[in-house]
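I've put the structures underneath this note.
Please treat every number below as a calculation from the coordinates, not as lab data. Since the structure is predicted, the reported quantities are computational estimates derived from the model, not experimental observations. Cβ atoms are built from the backbone, for glycine too; each structure is taken alone.
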Structure 1
Amino acid sequence: MKILVLEVGVIGTNCYIAINETTNTGVIVDPGGDGDRILSTIKKHGVKIEAIFITHGHSDHIMALDEVRKATGAKVYISKADEPMLTNANSNLSEFIGENQTFSAADEYFTDNQELVVAGMKFKVLSTPGHTPGGMCILAGEVVFCGDTIFAESIGRTDLPGGSYEDIIKSIKDKILPLADDIQLLPGHGPATTVGWERRRNPFLQ
């Protein structure tokens, strides 16, 4: 698996493109803005996108969703708990940044511990509520696309509607920390980190 990362949107969201280099098919995780850049990157690499994974429903992770979906014909996956955020500008918080954006409904719902094979790649879905009620992390081999659940030496905000500090800490301890130390964590913002580093250095987990 080859992973490309683009920092997109007004607050620098990490959009990931996971590519099966054997088939040159792929998956986009969190198209948070700059749809033209995402699409030009796909075109440059000649990748056929089969799915779009949404880790959670905040607008900074979905602003380019409809544009990218229309251009690629890819199926959209999100948790059932966060799916209503796609169609409600108040819930996805775009209303609060003056965008007032809504998006088409998802095609598929993630479920906890679900195992998927998409674009010839294996993914395991981990339910990690706390930043949002339906936040999900997605394990793919030696990496985790972790949205805004955990960052390098930090955690996702829990002061937004639907957030819960207790839930996010439990999610991280139950779903992330049991993974091997060398598993790479690819967050929704900022630099990558590893499970081992966060186990030892993240002040919220000590």
Structure 2
Amino acid sequence: MIKPHFRIERRHFKEGRWPVAGIDEAGRGPLAGPVSVAAVILDPKDLPRGLNDSKVLDAAERERLYEIILAKALSVSVALGSAREIDRVNIRQATLAAMCRAAASLSLRPVHVLVDGSDLPAGLCCAGEAIIKGDATSISIAAASIVAKVTRDRLMRRLGASFPVYGFGQHAGYATRAHLDAIALHRPSPFHRYTFSPMRPKASNEEELDALTTC
């Protein structure tokens, strides 16, 4: 299995571009909750071991690595795109905007960012590049993927305590059968994405949907 490495970051360092931040998101697909975006600048002299795409790690390993990343990284930030922002501008634009906020919120200003995916957000605070499957290529992006995922999962567990009928703590807002049944029975919560199916049919007409997504 190919594992993420630090070669891209070292190349930028040698060419005079430093600090370099990795950026990744978690939560584009769920029916509820925010999209979470993390930006991470790792210390080239103290790289955490075992970093990988958060999707190939189990929850316990993600939690373990999350704490190590926060202890060792030079700078870490997280930005959220709320369900209402997602409804207003769509999930892609909400994610790109959160990426810009995450990069700008780093305590150590980056000179270059590595973004997972094919989209490089407009309005970044510095230069950058998009890397398809970057979380499996760059350990800075892999670190960001772990931070974004753990942050979002913890938030969804807290939401689950406040809205227990939806089971957010079990499925993190994804479209499981139990979640769909809960939506059908209880209608969407304030943290659901009303423009995502199957929430959209719950609005009896477009005026009601507009009221929900602009509040």
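Starting from the value -4500: which structure in 1, 2 was helix-only ellipticity at 222 nm (-39500 (n - 2.57) for each DSSP H run of 4 or more, over all residues; to 500) calculated from? Going through each structure in turn, the value belongs to 1. Once relative contact order in percent (Cα under 8 Å, 6 or more apart) is calculated for all of 1, 2, which comes out largest? Answer by largest value of relative contact order in percent (Cα under 8 Å, 6 or more apart): 2. Taking mean count of other Cβ atoms within 10 Å over residues 24-31 as the measure, the highest value among 1, 2 is held by 1.
Given that volume of the Cα convex hull per residue in Å³, derived from a single structure, equals 101, which label among 1, 2 identifies that structure? Derived from the structure labelled 1. Work out the source of 17.9 here, i.e. which of 1, 2 gives that when mean count of other Cβ atoms within 10 Å over residues 48-55 is computed. The correct label is 2.
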